[in-house]
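Student: Following are the structures in question.
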Structure P
Amino acid sequence: MRRDLGFKLREAGKYLLDFAAFMQQRRASYITQALALAWAQQPANVQPAHWAQRLSFVRGFARYRSATDPRTQIPPQGLLPFQPKRARPYLYSDDEIRRLLRAALDMPYRYKRGELRPWVFYCLFGLLSVSGLRLGEACNLELQDVDLKAAMLTIRSAKLGKDRLVPLHVSTCKVLADYIARRNRHWAERPVSSYLFVSSWGNRLDGGDIHRTFYALSRQIGLRGASDHHGPRLHDMRHRFATNTLVHWYRSDQDPERLLPILSAYLGHVHVEDTQWYLSGSPELMREAMRRLERCWEDRP
């Protein structure tokens, strides 16, 4: 039912099958709080966040089950409390983006089949930095989703199964047109998938390979230290896009509060509150907001 409503339930779908097997092993015919806790706290050597997540899967299923079996006990919210911490966004500078893209173009390759690889990552990272797309959305783009004449991307089956249109700047269209021409020449006589960004084998790019490549390039240009396990993420380019958009609105004397729902729709957010969180923690935004507030005070009698 939840998948029909647009939820993907990748983790929940897997873990709830394990919970059902756990119940069956104990010959339990209905969900109890004790059984839910016993299952959620497996294994013992993980972070509390993992236990809380497992219990949340059972809680959601128990609510659904209670409609048909009144014996069902729904684990209350207070059990295994955990307050998740969202990663602090990193706001890339224009120079850092340029250095990352140059490093991508300079990537070496050993065989002819890898000749397109530098251009793939140059265009992928560049598109993320100027479009605000999620990484999965960019990887799922197919050639049919790229309309360079209309300067438009079609994002299909994003969060909650929603589709949306994402307009592109003319400069972005020129880079994509060049990349697609190179892609067509490279794969002219060999089979290749319909995805816009493909691996050296002609398949959809693998997420693990994308992140490994990004980490290697980040260390190469100094965004991360050689031994750093944490640092700027690809997802932070989405924060950068949202922040830069709002800063532009402030500087061009537009009304950011009125335009925020437009930015929210562009990013594919269901709630404006999700967009507002993206904009937190930006010193540049705070300065622009303070300038506007000071002008407002100056105009008061």
Structure Q
Amino acid sequence: MNDPVLPVRMHYEVELGYQVNSPGSDFIFNLQAAHTGHQTILNESLLVGQPVPTQEYTEPNTYGRWLRLRANMGPLFVSYAATVEITHREADPNQLTETWIPNLPGSVLPFLYPSRYCESDLLSSFAMREFGYRWQGYSRVQAICDWVQRNVAFVSGSSNGTTTASETLNRREGVCRDFAHVMISLCRALNIPARFTTGLDYGADPALGPTDFHAYVEVYLGNRWYLFDPSGTAIPMGFVRLTSGRDAADCAYASIFGAVMPTTRRLQIDAVPGADGIVRVPYRSSHALSTDQP
């Protein structure tokens, strides 16, 4: 099953507020929807609450859009909204095998190696013991995803910006970025390319808190990247792609250089009517889903 499924249309909004306490404080935001062959931006708006110049840069390999600005002292807010249409490529998991390293595209190779938060070299013995005997395909990756979801508890505030995959594995608790780091590390330890991807947590239980940014995983199988959510808290079919990278260090929604205090953060995401007026609500699919480039 390789034909695209019917597209889903999503609308999301982000509002971020800060108090800037030092002159010339710099910000790099990554909250704009990515332009890809499977994600079309139908409309978008951006408002910056200070009269300062902005610069945009699109990373050619991940399609992440970086917004840069230097803020003046005082209050600052950034507001962004977009409506996007996502066309998922659906595949039979039983037909997806792992790709031998000599056959991987060059752009995929960086996602085989250990990185700042994904110490796959430290977890290689554990990964081989738990998953090395399994068939080398989608089912092994799904087994890793399921294991992380069962064995790590989602606990808000249980980690910080320096928590690594090995620390999360020892503590057995974390938030979505920690789940993603563990799964990525275990995949890479088995020579399976895996990358950290960001979006919004569409479909998450309100008991976990208000809508937030979300970290999930893409794994390279066959000839493209497929979606996995090891935290199990959100619905992959509803993920709007923001950016991807080796780990969270490459994908922060806001990087701040200066004396700045966050003041507000509000996010919202909903399924909205398509061109035919029908709302196609994302659901949990048993098929493999990809929003990789054609």
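Read-outs: derived from the displayed coordinates by stated rules, not from any lab. Since the structure is predicted, the reported quantities are computational estimates derived from the model, not experimental observations. Cβ atoms are built from the backbone, for glycine too; each structure is taken alone.
Student: When relative contact order in percent (Cα under 8 Å, 6 or more apart) is computed for each of P, Q, which one produces 16? Present the calculation step by step, with values, prior to reporting the outcome.
Tutor: On the way: P: 16; Q: 29.
Label of the originating structure: P.
Student: Right, next: If distance in nm of label points 7 Å out along Cα→Cβ at positions 9 and 177 is computed to be 4.6, which of P, Q is the source? Spell out each step's value before the answer.
Tutor: On the way: P: 4.6; Q: 3.4.
Label of the source structure: P.
Student: Here's something else I'd like to know. When Rg/Rh (Cα atoms, Kirkwood Rh) is calculated for each of the structures P, Q, which structure yields the highest value? Don't skip to the end; give the middle numbers.
Tutor: Details: P: 1.04; Q: 0.96.
Top value of Rg/Rh (Cα atoms, Kirkwood Rh) goes to structure P.
Student: For mean count of other Cβ atoms within 10 Å over residues 209-216, which structure out of P, Q has the highest calculated value? Mind showing how you got there, number by number?
Tutor: On the way: P: 16.0; Q: 19.8.
Top value of mean count of other Cβ atoms within 10 Å over residues 209-216, among P, Q, belongs to structure Q.
Student: When you work out mean count of other Cβ atoms within 10 Å over residues 41-48 for each of the structures P, Q, which one comes out largest?
Tutor: The maximum falls on structure Q.
Student: Now for a separate question. FRET efficiency 1/(1 + (r/R0)^6) of positions 65 and 193 (r between Cβ atoms, R0 = 41 Å, to 0.05) was computed and gave 0.95; which structure, P, Q, did it come from? Walk me through the intermediate numbers first.
Tutor: Details: P: 0.50; Q: 0.95.
The read-out comes from structure Q.
Student: Computing Cα extents along the principal axes in Å, for residues 105-256 alone gives 39, 31, 30 for which of P, Q? Spell out each step's value before the answer.
Tutor: Values: P: 52, 43, 30; Q: 39, 31, 30.
The structure behind it is Q.
Student: With distance in nm of label points 7 Å out along Cα→Cβ at positions 97 and 249 derived from the coordinates and found to be 3.5, which of P, Q does the value describe? Intermediate results must be reported in sequence, preceding the final value.
Tutor: Values: P: 1.8; Q: 3.5.
It must be structure Q, since only it matches.
Student: Right, another one. Of structures P, Q, which gives -16500 when helix-only ellipticity at 222 nm (-39500 (n - 2.57) for each DSSP H run of 4 or more, over all residues; to 500) is computed from the coordinates? Show your work: numbers first, answer last.
Tutor: Values: P: -16500; Q: -4500.
Structure P accounts for this read-out.
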